[in-house]
Structure 1
Amino acid sequence: MSDIKRSECATIILAGGNSTRMGTDKFNLILNDMSVLERTIHLAFKVSIQVVVMTHPEKDLPVISISNPSLHFFCDGIANRGPMQGLADGISHIPDNFAFVFVMTCDLPFIEATWMLRLQQEMNSSLDGCATITRGRVNPLLAIYRYRALEYVPELLKHNVFKPIRLFDHFNIACLQPESTDEEMVADMNTMESYLRARQIHQKECKKKG
């Protein structure tokens, strides 16, 4: 089990996609009076002390109600180059005194800090990162990495490598699969149907608590 401190960690939230299958920007979708992006930002601050949100350069910035001097919004330097562009630009805005960087997307309606901390706890001196296995597939965009691993992303882009999974070719990155009871926690939503289902579940949970 690692002894990584919250003060050693930053987070990059990727919100620069086109949301083609959803049909509308995912980061603005509402779950219990809070956008998916706002929910993700709140979670990120539970596990890190600086949060960088990467957005699409040709779209309006998300409207959020969170005020925090350690929250920063930036646009991808080049539009429509996928998540690697967001990672490359995102890491350039994070000081290198942060040893570890969490990576998340803004389409995770059920993600909790407990999962991010589980990824963190898997880290040891020999690992450069730990990513999530979601529905049988490795998700390199729900992960924790050493700073130096993400610092290498611009080099991959120079060689037209656009798949984040290719980081695994150059660094020692482990994978963690949730228990069957936690699989939904790490699932993303890409269609309006999946969003409506997530909203319904959140509404039911809110009624139980309230």
Structure 2
Amino acid sequence: MQRCLSTCAPTEHLIWGTDANASLGIRRRNDDPSNESEDRVVGHYGVAHVNEAGRRLRTFLGIHGLCATTTFFPKTAMKCRDSAYDTWHSPSGGRTHQLDHIFVRRTDMRSVMDAKAVGWGVDSDHRAIVMRKRIIRTIWRPRAPLVRVDRNKLRDENVAKEFREKVQANRAHLISEYGRALTADEERFALEGGKIP
């Protein structure tokens, strides 16, 4: 897992679903504030039980900035279950455990809309977990270089005269091409290469 995390770019959305056999527990309102990186791994909802594997996994997740999605959404237990969060129930009828998890980066948590354990989709002694996530596709476009206009050059009478002549020539060209005077926005659009109907 360490190798996978190190090869995943920060701009990529990391989603890690696992049967961790680790009970992470939940964050309590009075938890030690000095342990914030580990504390932000889990939310306030879920099965409170923590085992040794869960403590180790919580530390690992805290170091790598990951969190358990199912612990951040409140759920109501169905009548036939003790908890809405348990993913495995001991065959001997004992304690329920939240052993299966979906992890994402804490920075991606704002795009997670829901995460929960469900009682369908898996023929196993574990319950499946599902997550709804908004996928926002950002198209990167290089920015056009910023062109600064040095208006101080217009103080020179020869430069100002040449500028006025070029503006008048451009306007005359646009009037001859379109058969009418254009608005300032239409002129700008045409000079940038746009076609005006």
Structure 3
Amino acid sequence: MGALRALLAAGADPAAVDGWGRTALHEGAGAGCGESAAALLAALAPATSPSAALAAPDWSGASPLHAAVACSAPGGAEAVVGAVRGAAAAAGESASSLLAPALAAVDAQGATPLASAARAGSSGAVIALLGAGASPGAGALLAGAAGGAPGVVRALLDAGAARAAGTEGRAAALAAARARGGRGGASAGDREALGLVEAGVAAAERE
């Protein structure tokens, strides 16, 4: 963090991109460093709005928010979302409005940050993104069902993902959950996730 501040103070361009189209914000978010993300968002303003910076794609289509979700450091994505909340407060905006473009951005696989977090089984990231305004739906529910993490599936269902997914989305999620949790040798977590999806889909179908 000290090195980043020194580079910015020396005039380093925070908007510079590397050969893969990645910015320093991609790297800071990908390391799960909320302090770095906050410093870079501040350095980019006002030339680049926080909304645009967080949604900027690299050559694979991944935004800094996708990079944060892919972070292997415990709590990394949550720290970055927390930094964005701070930037939003400083700008007099809500975190949900500031993050809206980044939350809706899709990578080369067509996945939003929420769907990526769900597939990775990161319940902390899923909860943080939902709390920041991410909309649950068919893509996120399918990714969560395929990922087989009960905490992720529960968070998505609590946020209304089964209702938002629609009939086809629920069917796809149920098929994915059964393919993982209904097979021989499925883990206890896989079976629990399957049970949650089955219950959530059934409840949504009754509504």
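Using distance in nm of label points 7 Å out along Cα→Cβ at positions 87 and 175 for the comparison, can you identify which of 1, 2, 3 gives the largest number?
Numbers: 1: 1.4; 2: 7.4; 3: 3.9.
Ranking 1, 2, 3 on distance in nm of label points 7 Å out along Cα→Cβ at positions 87 and 175, first place is 2.
Can you tell which of 1, 2, 3 yields 1.04 when Rg/Rh (Cα atoms, Kirkwood Rh) is derived from it? Present the calculation step by step, with values, prior to reporting the outcome.
Working: 1: 0.94; 2: 1.38; 3: 1.04.
Label of the originating structure: 3.
Each reported figure results from applying straightforward, stated rules to the coordinates on display, with no laboratory input. This structure is a prediction, so every number in the text was calculated from the model and none was measured. Cβ atoms are built from the backbone, for glycine too; each structure is taken alone.
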